[in-house]
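Enquirer: There are structures below to look over.
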Structure 1
Amino acid sequence: MTRRTIRIAMNGVTGRMGYRQHLVRSILALREQGGLDLGDGEVLWPEPVLVGRREHALRALAQRHGLTEWSTDLDAVLADERTEVYFDAQVTAARPDALKRAVAAGKHVYTEKPTASGTAGALELARLARDAGVKHGVVQDKLFLPGLLKLKRLIDGGFFGRILSVRGEFGYWVFEGDWQEAQRPSWNYRAEDGGGIAVDMFPHWEYVLHELFGPVTSVTAQVATHLPERWDEHGKPYAATADDAAYGIFTLAGPDGPVTAQINSSWTVRVHRDELVEFQVDGTHGSAVAGLRGCRAQHRSATPKPVWNPDLPATGSFRDQWQEIPDNADFDNGFKAQWELFLRHVVRDEPYRWDLLAGARGVQLAELGLRSSAEGRRLDVPELSL
């Protein structure tokens, strides 16, 4: 086999998501397995160049993982003709400018979301990438979760009949930071820094709903800042100006007619479910509940016949009446799986549909969700195009 090296500028890998999921569990994992086998006698070897603002943090990461290239000068890395791909996992406010610079330098771009702070900016990025002729992709990792892959298998097999509704629950309690350290960085709770759960999670819900059930055609949302004060990484109190909970109702254009989806997203909820995110899908022929890894289903032929009687205790467990969907496959890390697809897209021009236009749809849904909450009404979601 021959080995081809692809040099990837990775910006924002000192952050939680950029480091754990993208550097360690994706790019370094690919190196640990000997590279990405392209299937035609060639192996692709990813060579990361760590980029960021904190020199000491980049040096420490490089030393920890035996890497030799890191830089605080993004323009210099982009000017290097050996760099083929630019990846961005920075805070949202810094992302659009860096992506524009990468596109202008002729680099293929792969990025976390949201891709911009507004729909106009997200569409501008997509147009710039199209006009520059570079390949572009947006992380849409939840599509590659084992639980949702099993759910997709049920959908493709016609298990549900006509799908009627989707109900999603996501979230957990993020500590305020006073008596226990918060699990998320403080900028997430400051609107002026691009924080907010609607901006963070509605882009996820857009691609999950779009890919599995149909495009979102309308949104009704209510956002809230339930905890107005939090404490930052240095133990100092600050005003939480961003929403920490978002409650959304979405209309979808399903293949067999409209589908109603309800999704609650909250960093102020204590978990009483099997996984941190769960989706229940109900159809005329059956229902299923999918989480991060598991998926359970109940066919109409096995559906019990409950009778409402509050005077008598339940005699059995409703959960026990559902069937666990088997794995039937080996599931890799979802971030790594999408990285592999994007890299194949770059070097082999294989199909890839999760591009900057798809990312713009997520930004649009978040923007309309916040507007719906502010105006107290349902809003249509227009179809985007370049």
Structure 2
Amino acid sequence: MITLKFYCFLCLLATGLLSSGGRLAMAQPSHWNSSGAGGGMVPAMFVFGDSLIDNGNNNDLNSFAKANYFPYGIDFNGGPTGRFSNGYTMVDEIAELLGLPLIPAYSQASDSRDQMVRGVNFASAAAGILDVTGRNFVGRLPFNQQIKNFENSLDQITDNLSASDAAQVLSRSLFFVGMGSNDYLNNYLLPNYPTRNQYNGQQFADLLSKEYTTQLTKLYNLGARKFVLAGIGKMGCIPSILAQGTSGRCSEDVNELILPFNENMRTMINNLSTNLPGSKFVFVNVHNMFQDLLSNARSYGFRVVNRGCCGIGRNRGQVTCLPFQTPCPNRNEYVFWDAFHPTEAVNVLMGRKAFGGTPDFVYPINIQQLANIS
């Protein structure tokens, strides 16, 4: 249900109170300083995505996609939280660099305005751009549902703010979205889905881009202006895919399959920037980051690039990390934590590259530059 306050907020967006560059022509809200509440570079960060950045939203779902058990979180202060990592995710590092606290999961913060004021993480393991993606895991929150959860949270997020102040705070906040991986891993590449028989690689990428554009426009209409979009990494090199072959080499078929999606991302960002007044989009080129990482692993301190730190079978990727399994002791030397996800060391490295990196890793500007745009 749309409340009166939220309706007034949407009216402000529709009636052109946003002036050039998306900046609201009004004074700063009195209890938010010029660099964001509590001294951060932005007022808040809102996170949407899948297991790469989920931090506990699947914990209470009837889902097979969960990580709220040891040894997940073995290096995280507080232990297992639902993060699919031994420690930090990429967005944890970005939040820290922005001067924000770690962003709480929607499932844990949805009843507390005080927890939500600096941002909310809506990401869900097994989620996809397409609603049908990930159904093999049963419970998950597809991107469309994550957007609905954000909409349902707006009154709490902007509590004690006027509609005009709420619009300004949201326009200065960051919206981090990392979607698409599961639409390949847990849809297109699975034999129990008809998708592969319906679309070739380019057609499927185009289908995803069309739906993604609609979804991001919904977020824009709800007040988002500063978007950070993460692409898909070198999926053919993850332990789960390596374990399906016998050569020990990355699957070039899988790596080539996801290239059209990443290429479409740049076009989509350029089109959205043109069509959505006041919007700013940043593309995090995860593919290039992983290519650089795998090519220069030793210089980054990584010694193991082709198997998980925690898992069973070939490349420790045939069965992912099981409850109370003993992981490798030298986790900072591993690129992959389990069959699908990077270690904390990689997440931190990639977060830093996204925050302050060059255009070959983050385009057209980095997150730090985006945060500093008023």
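Enquirer: Out of 1, 2, which structure matches 14.1 when mean projected area of the Cα convex hull in nm², for residues 108-307 alone is calculated? Numbers along the way, then the final one.
Expert: Values: 1: 14.1; 2: 13.1.
Working through the options, I get structure 1.
Enquirer: For helix-only ellipticity at 222 nm (-39500 (n - 2.57) for each DSSP H run of 4 or more, over all residues; to 500), the calculated result is -10500, so let me know which of 1, 2 that is.
Expert: On the way: 1: -8500; 2: -10500.
The value was obtained from structure 2.
Enquirer: Work out the source of -0.78, -0.88, -1.18, -1.42 here, i.e. which of 1, 2 gives that when log10 I(q)/I(0) by the Debye sum over Cα atoms at q = 0.15, 0.16, 0.19, 0.23 Å⁻¹, for residues 68-187 alone is computed. The partial results should precede the final answer.
Expert: Numbers: 1: -0.91, -0.95, -1.04, -1.22; 2: -0.78, -0.88, -1.18, -1.42.
It was calculated from structure 2.
Enquirer: Next question. Going by distance in nm of label points 7 Å out along Cα→Cβ at positions 52 and 140, which of structures 1, 2 comes out largest? Spell out each step's value before the answer.
Expert: Numbers: 1: 2.9; 2: 1.4.
Of structures 1, 2, the maximum of distance in nm of label points 7 Å out along Cα→Cβ at positions 52 and 140 occurs in 1.
Enquirer: Same structure again: Looking at structures 1, 2, which one was Cα extents along the principal axes in Å calculated from, given that it came out as 72, 54, 41? Provide the component values of the computation, followed by the final result.
Expert: Values: 1: 72, 54, 41; 2: 61, 44, 41.
Structure 1 accounts for this read-out.
Taken together, the values in this text are just the output of simple stated rules run on the coordinates, not laboratory data. Since the structure is predicted, the reported quantities are computational estimates derived from the model, not experimental observations. Cβ atoms are built from the backbone, for glycine too; each structure is taken alone.
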